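So, here's a batch of structures to check.
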Structure I
Amino acid sequence: MDSVYSIYNQFLGYFPDKVHGLVSFALACLLVFGIYKILKKEVVYIILLIVLLPASVPILKDTWAQILEVLKFLLSKR
C-alpha cells in the first residue's frame with residue numbers, strides 16, 4: 001500500500017502545491033465516474049452475483065460432502 005501512496009505523491013509532484021487539492025478532486029471525480037460507467041453496464045451481473053453467491057454456499061458444501069462420501073465408498077471397497 002505504501003507504493004501506491006508514493007506513486008500518488010510522485011504524480012502530485014508534477015503539479016504546483018496550490019493545485020494538489022484540485023488534482024485530487026478531479027481524480028476522485030474520474031474514479032467515481034468510471035465506477036458508475038462500469039456498474040451501469042454490468043449491473044445485471046452484479047445483481048446476479050449478490051443474489052446467487054449466498055445461495056451457492058450450501059450447494060457447494062453439499063457437493064463437497066457428496067464427493068467425500070464417494071471417495072470413502074471407493075476407498076473402502078478395495
Structure II
Amino acid sequence: MGNLTVDFKIGKEDNRGIYYSETGRALIYLSMHETIADVYKTINHEVFHHCFEMNGESDKMDEDQEERVIFNLQWAEISI
C-alpha cells in the first residue's frame with residue numbers, strides 16, 4: 001500500500017476527517033468545514049497521517065503525539 005485515496009462525505013460526523021491506515025483512505029466530511037481553505041487544511045492533515053504511516057513513524061508515536069506533530073507542521077509557517 002502506498003497510494004492515498006481521499007473521499008468526501010456530506011453527512012455530519014464528529015470528525016472533520018479521518019484516515020484509515022489499513023486501506024490508505026481518508027474521508028473528509030465537508031459539512032464540518034466553513035471554507036474551502038478549511039477543507040484543504042483537513043486534507044493536508046490526513047495526508048500527514050498517511051505519510052507517517054508510510055514511513056513507519058506512526059509506530060513510534062501515540063495518537064496524541066502524532067496529532068501534536070501535525071498541528072505544529074500546519075502552523076509552522078505562521079509561528080516562525
Structure III
Amino acid sequence: MKILQENSTHKAVVNGNQIDISIKGFEIDDLKFDDELIYSIPLENEDDLMAIFERFDEDNRCNMAEFNAQMIECNNF
C-alpha cells in the first residue's frame with residue numbers, strides 16, 4: 001500500500017491502476033472506525049491530488065471554524 005498524499009482526515013492510496021481516496025479511520029476508547037473509501041480516480045490522474053487535498057483542507061478549516069463558533073455560542077449561555 002503506497003500512500004501518495006494524506007492530511008489529518010483523508011488519504012490517497014495506490015490500488016492497482018487507480019487511486020483510492022478515503023476518510024481516515026480513528027479510535028475512541030474501545031471503538032475503532034476503519035478507513036472509509038469515498039471514491040477512486042484513475043492512477044494517471046495523480047496530478048489531481050493536490051487540488052483534491054486542498055479542497056479537503058479548506059473543508060476542514062471551515063468545519064473547525066464553524067465548530068469553534070458554535071462552542072463560543074454555547075459558552076455564552
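Each value in this text was obtained by applying a stated rule to the coordinates, not by laboratory testing. Bear in mind that the values here come from a model prediction, so they are computed numbers and not experimental data.
Have a look at I, II, III and say which one yields -12500 for helix-only ellipticity at 222 nm (-39500 (n - 2.57) for each DSSP H run of 4 or more, over all residues; to 500), as calculated. Don't jump to the answer; show the numbers that get you there.
Details: I: -32000; II: -15000; III: -12500.
The value was obtained from structure III.
When semi-axes √(5λ) of the Cα gyration tensor in Å is computed for each of I, II, III, which one produces 30, 17, 7?
III
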